[in-house]
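Visitor: These are the structures, in structure tokens.
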Structure P
């Protein structure tokens with residue numbers, strides 16, 4: 001029984017799949033971006049950066065809308081916003097119409113940190129793409145779009161917020 005299981009696992013590991021490459025690359029990119037920001041004295045995680053970008057584009061988003069846009073569940077977004085509030089990056093304001101709805105706004109400090117982070121992120125992206133031709137970048141984007149389309153077709157919960 002044990003040997004059959006090992007044999008099946010080995011055959012699964014031999015299947016050519018993008019999944020482990022995507023997972024490892026995503027983790028490495030997150031680590032690299034965090035390190036790049038920290039080297040410049042900017043204390044932001046990749047998740048916090050995404051929230052800052054979304055709020056910079058449209059400030060005052062409802063917390064549940066921000067959860068959908070950033071593809072996070074309500075609980076993890078609440079924790080993220082709590083952390084960002086403690087760091088003085090964002091503030092919550094309750095709406096007068098519905099006391100259950102929190103609007104999330106960038107603070108002045110949050111705007112400053114966003115502006116400081118933009119050139120670091122731009123340089124990081126350029127560094128990540130060093131040695132890649134425009135065609136290679138375009139092909140990679142096209143491949144990832146196809147994967148996202150496939151995921152949307154295969155799952156009722158994945159990709160619905162894009």
Structure Q
């Protein structure tokens with residue numbers, strides 16, 4: 001078999017999972033840039049959170065990151081604040097990890113990539129925050145066994161409310 005035949009037979013889309021500490025720096029930079037492209041978060045804290053992540057799942061198309069999701073170890077002040085604003089501060093200790101940074105490049109959406117990435121992470125003892133008006137994501141969370149915990153609260157980053165979700 002010739003090299004060009006191997007290239008055509010190899011799948012262009014691949015999914016991966018690893019702890020942040022095991023991901024090479026060049027790939028980690030791609031993942032951080034992809035998350036920043038989502039417009040929700042940016043800056044050096046993203047890269048730090050990714051490096052500290054116990055598990056990151058991502059999709060590559062032709063070796064370029066096109067989708068990502070991570071389990072994060074939130075700083076204690078943020079973690080406490082989320083549960084307090086939702087009105088359930090006493091439950092913060094049950095959910096030490098946050099699932100977040102989910103983003104799929106627009107040209108690859110509606111192909112099941114986000115669902116595949118979500119399924120690669122363990123949902124036990126994790127929480128998720130979403131925008132209240134993001135009905136597509138909220139319905140997906142409900143479908144996969146998450147329930148809203150507490151009440152929604154105004155975001156400090158814009159004119160929208162946030163919701164707290166945990167695995168039911």
Structure R
């Protein structure tokens with residue numbers, strides 16, 4: 001009388017368990033990928049904070065020599081037990097920060113606990129009577145590091161110096 005065909009309860013239970021295991025595996029891999037990205041970002045942030053806190057270079061004075069127009073000399077001291085190579089960027093500031101310009105600082109290496117004078121070149125600009133060097137009243141140093149493939153700037157640790165004789 002009743003000739004119905006269907007799935008036996010055992011096969012239905014096996015299919016249900018396989019479905020749950022598959023969904024769980026997909027969900028686990030997705031969560032693992034998300035947490036891996038967060039961990040990588042937190043590692044970079046942690047390394048940045050550590051590098052910024054470990055930056056111990058003192059910038060003592062900045063001055064221009066009238067005999068060497070266009071050059072700023074800065075006395076710096078590395079107070080760390082590690083060498084520093086191009087560990088900062090420089091910003092030259094006139095009377096107001098609107099006229100600020102970034103200057104390049106290349107090949108600056110400081111051995112551990114070394115102090116010396118470095119040279120920074122002022123920006124030049126074309127005027128009606130030829131080129132001239134822009135005046136500089138302040139100079140800012142911002143520590144920078146390369147972490148992985150990324151250059152990281154520690155702007156919260158920047159140092160400003162008044163520059164003598166660069167009007």
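Visitor: Taking Rg/Rh (Cα atoms, Kirkwood Rh) as the criterion, which structure among P, Q, R has the greatest value?
Guide: On the way: P: 1.06; Q: 1.01; R: 1.46.
Sorting by Rg/Rh (Cα atoms, Kirkwood Rh) in descending order puts R first.
Visitor: I would also like to ask the following. Starting from the value 2.4: which structure in P, Q, R was distance in nm of label points 7 Å out along Cα→Cβ at positions 130 and 154 calculated from?
Guide: Label of the originating structure: Q.
Values in this text are rule-based calculations from the coordinates and carry no lab data. The shown structure was predicted, so the numbers you read here are calculated from the model rather than taken from an experiment. Cβ atoms are built from the backbone, for glycine too; each structure is taken alone.
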